[in-house]
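Just so it is clear, none of the values below were taken in a lab; they were calculated from the coordinates. None of these values were measured; they are calculated from a predicted model. Cβ atoms are built from the backbone, for glycine too; each structure is taken alone.
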Structure P
């Protein structure tokens, strides 16, 4: 899947809170074959994108199996910022959550 297609799928996932509706909205467009000719694999890919798009920052840290301190050290982010994003007192930008998810292998 190319980056342009992924960016569209990511933005659409952020905009649609319901995973089943998100997946169903696509029907079977021609570009599905660019992801995988197996419909089940495409559905799994869309489900993963949607799931990760709706993960909180705290969920991403949890899925990484890192502590907040380890996460801070790994990505050179101030510990206070990690604490604020984890507690929800500040929102981690969507593009940062995507970058973390990709770097941590939550989205391949």
Structure Q
């Protein structure tokens, strides 16, 4: 999985691409911890537009990150979840834990 990060006006964007599985665990955790440590980051969006696979390990990482972000007072939203990835998220009840959005414009680096 590849992760691109950007931050503008207190909103951080993690744009993910590829497979979000066990092999992506460390990379995702490092990116998330860096965002949580930055005082300038007030909110976090995770863009799934280019994620084509999500497994149980990815779900676990998202749940863990949600708990850490909540503890840090930084709301997290999931963007552009679709297809099989969205179905897996719904089965794992992530749609009940996270705010899920589909922005009008592509999320990649063009958010407010």
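Tabulated results
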read-out	value
Comparison of P, Q by Kirkwood radius over Cα pairs in Å - largest value held by	P
Which of P, Q yields 2.4 [distance in nm of label points 7 Å out along Cα→Cβ at positions 42 and 66, calculated]	Q
Read-out helix-only ellipticity at 222 nm (-39500 (n - 2.57) for each DSSP H run of 4 or more, over all residues; to 500), computed value -19000, structure in P, Q	P
